[in-house]
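What follows is a set of structures to go through.
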Structure 1
Amino acid sequence: MSKSNKPIVWGPFAAGGTVTAFITPILALLALFAAMRFSPSLFTYEHIHAFAAHWLGKLIIFGIITLSLWHAAHRFRITLFDFGVRADLVVATILYMIAAIGTVSALFSLLSI
């Protein structure tokens, strides 16, 4: 039986899809409440900055961003293939490099807080 690299790609894709499906609607609703000035005092800049400055908050934010990026990259790769773009190696390389750059960028941004 030959070995496959599919679990390496499908793992972050599935985890990112799950995280994105559950967390993104909540974040959108919270952003809507904040825009309508209907947010509790917990969502002030000071509280959110304190959350992002804590190591656990950084880990949670990094996980959400990273998993969402890898999910989006793989979903876009499959969509391009469905639209007839058959240069899969080139597309995969470009999209996964973008996700990797976004991951490293998120890491450095969070570490600077």
Structure 2
Amino acid sequence: MKRIVCYLRPHQLEAVKTAAADVGISGMTVTDVRGCGASPEAAAQLGGEVRVVKMPLRSKLEIVAADEVVEAVVEAVVLHARTGQSGDGKIFIEPVADAVRIRTEERGDAAV
């Protein structure tokens, strides 16, 4: 199992969620976050004024998936989140040692 953590533009989230569902992902966690990566600060038009946006709003999407579908999930996220502009986001893939469904005590892939 792997945990796929994606940081993406909020307006891309719905398309990415739909694409993940299309490859068989039914469970995910979404969090609104602020942060910046390697992109330099950028100016944005806010309320009629030009301001420097230091910590843009992003969506953090977390998915735990079986090893067999990880590449399909990554490809779906890239396809639907990529604009070609700086700030499109990042995807991190981490190993998951185990998972336990509390209600049934199922473990591993069955718990996901």
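Computed from the coordinates by the stated procedures, all read-outs in this text should not be read as laboratory data. This is a predicted model, so every value here is computed, not measured. Cβ atoms are built from the backbone, for glycine too; each structure is taken alone.
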**Q.** If relative contact order in percent (Cα under 8 Å, 6 or more apart) is computed and equals 34, the structure in 1, 2
**A.** 1
Q.
Starting from the value 13, 40, 28, 13, 5, 1: which structure in 1, 2 was P(r) over Cα pairs in 10 Å bins from 0, in percent calculated from?
A. 2
Q. Which of 1, 2 yields 16.9, 50 for Rg and Dmax of the Cα atoms in Å, for residues 38-85 alone, as computed?
A. 1
(Q) Please compute FRET efficiency 1/(1 + (r/R0)^6) of positions 22 and 54 (r between Cβ atoms, R0 = 41 Å, to 0.05) for structures 1, 2 and give me the label with the greatest value. (A) 1
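Among the shown structures 1, 2, from which was the value -28000 of helix-only ellipticity at 222 nm (-39500 (n - 2.57) for each DSSP H run of 4 or more, over all residues; to 500) calculated?
Computed on structure 1.
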